[in-house]
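Take a look at these structures.
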Structure I
Amino acid sequence: MPELPEVETVARGLQRQIAGRRILSVMLGKTDFIDNPEEIARELPGRAIREVARYGKFLLLRLARKQDVVEGAERDAALLVHLGMTGMLSPQPASEPHAKHTHVVALLDDGRELRYTDPRRFGRMAFLAGERLKEELRRFGADPLEAGLEEFTARICGKRARIKALLLDQQVLRGVGNIYADESLWKAKIHPMRMGAKLRQEQVKKLYRALQEILRRAIVMRGSSIADFLDVEGQPGEYQRHHRAYGREGKPCFRCKTRIKRVIVAGRSSYFCPQCQRVPRGGKGRVRRKQEAGKNV
């Protein structure tokens, strides 16, 4: 699923292309991924898109009040969009035929249509306003690009869980997924099964720096296109060419040439170098059992 760099790439593209545009009408197709389809159809027309931003792995289209609403009488409102595995949100000329699996079409005031296409419909869309919007956003942890070292340390070292599980926990850090967790742990030389609470301060500092460096570089390269991800212009990202651990099982480590291995942590395949990222003390037996279980995943 798109992670922080991919969603940031889409958000920046949409910000350039549709910020300030007003939604004139909305047409819905299949709605099983939408929290409140009737509300979306009712509330979006008449609103301008003030800003398109990223919030964790979500796109957040912040909406202005409707034209017929008195100044100050309306709460903050936004359209929350999760792209899932195959979702794409992009503006298209209204004259262009709708692609297959187009489920949401919003006509804009410049004659274009903002279209959401998603073959597998594993994403999510919701209109949220006021306290509902605030409650939704409060569910998530800190943004890894905004958190300082002190906050990052408190979040990582304050819970007894595997470091890989902590990085994937959206209530700890919002936006990090499997790809960038593995890449950051490889760069910081930390095994994915190591307990977060047992990391030394120097290890936490290395991980903090590695995570921020990798996320920022991936954003510059428009994210990783492993299977389905494309940006707003329909172009793939390029960061997958620079992966050092993720998806490289059996290939030599770029540092020491030891073959990359895979283990299941927090229900996800985790790629690591057994030489550079030493198994935590007492964890070798668990790693073997996890690897055996992972052969059938």
Structure II
Amino acid sequence: MKADRPDPREGRAVALALYTVLAWSTVATAFKLALRHGDVWSLVFFASLTSSLTLAGLLVARGSTGAVGCPTGAVSRLRAMLSFAPRDLAGLANPVAYYLVLLAAYDRLDASAALALNYTWVLVLAALSVPLLRQPFTARLAWALGAGYLGVWVIASGGRLTTFAGIDAAGFALALASTVIWAGAWIFNTKAPGDALENLTRQFLVGTLASGALWMVFSRDASAPALAGAAYLGVMEMGLSFFTWLTALRLTRRASRLTALVFLSPVLSLVWIHLILGEPARLATWAGMGLILAGVALSRRG
């Protein structure tokens, strides 16, 4: 009997997933570096603009038949991309509200604490799925939420558990608020009809217009380092990485194996934060992150 040949699609899927996880792991460090040179208004606007251009380019390149460079397909995708609907106002939530709140949190907190707190969006998503997507509330989900938010308290208290003294209160609130915005936007897009990439592109175009207006009113900062940081975030956090992850999930027959790789991202993020930003590796942050990831793992299995 001949041995089964490895499926080249699976190899490409794993490669794309690993690239995406590696890209996402750099974002927390990039947030802090970019905030040294620009304010939240300029970063959100220029990152949204970069992401919109990236997503639009991917749509045009993909074409209506999926063939890169197909002229008919390019025109079809461009027409679909510009066919706005009221649901595209979701771009006011993501990217505008989400990234304004998240970057404000990163501006006030250590990158490691902001990262860990923001990662609880998975737990918020699981909780909101009960009333909004009619998912069952199970004992496993209850344990997941308990473990995850115990981790949040470990970080907030600096490991002392009996007092809220280890973290900036406003930054803490902003980081948790960002998880609600992101989880809500995720559920909205899950229920939205149509092509996911087209929907996201239109939402980011709306978000670019809105964040551009806010930038004109509150900032107008456009330094070269800030633009470079925003461009990096627009590609690595918002644009190209979404496309590579979506492509990986479409190529694989083992989506659970790919989604397990996501757990590498926050751990790698903490390593980059320590090595590049020089933040101390606080035991409370690592312990809190461990509890949050345990809660995330339980919620995903449930």
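All of the numbers you see were taken from the coordinates with simple rules; none came from a lab. The structure displayed is predicted, hence computed values, not measured ones. Cβ atoms are built from the backbone, for glycine too; each structure is taken alone.
State the single structure among I, II that was used to calculate Rg and Dmax of the Cα atoms in Å, giving 20.9, 66. Considering all the candidates, the number was obtained from I. For which of the structures I, II does the calculation of distance in nm of label points 7 Å out along Cα→Cβ at positions 87 and 255 return 3.6? Corresponding structure: I.
When distance in nm of label points 7 Å out along Cα→Cβ at positions 191 and 215 is computed for each of I, II, the one that comes out at 3.2 is II.
For helix-only ellipticity at 222 nm (-39500 (n - 2.57) for each DSSP H run of 4 or more, over all residues; to 500), the calculated result is -22500, so let me know which of I, II that is. Corresponding structure: II. If Rg and Dmax of the Cα atoms in Å, for residues 167-206 alone comes out at 13.8, 42 when worked out from the coordinates, which of I, II was used? It traces back to II.
Looking across I, II, the calculation of distance in nm of label points 7 Å out along Cα→Cβ at positions 127 and 159 that yields 2.6 traces back to II.
Between I, II, which one scores greatest on mean count of other Cβ atoms within 10 Å over residues 31-38? Result for mean count of other Cβ atoms within 10 Å over residues 31-38 over I, II: largest is II. Structures compared: I, II; top value of distance in nm of label points 7 Å out along Cα→Cβ at positions 7 and 199, i.e. the largest, recorded for II. Across the set I, II, relative contact order in percent (Cα under 8 Å, 6 or more apart) reaches its highest value in structure II.
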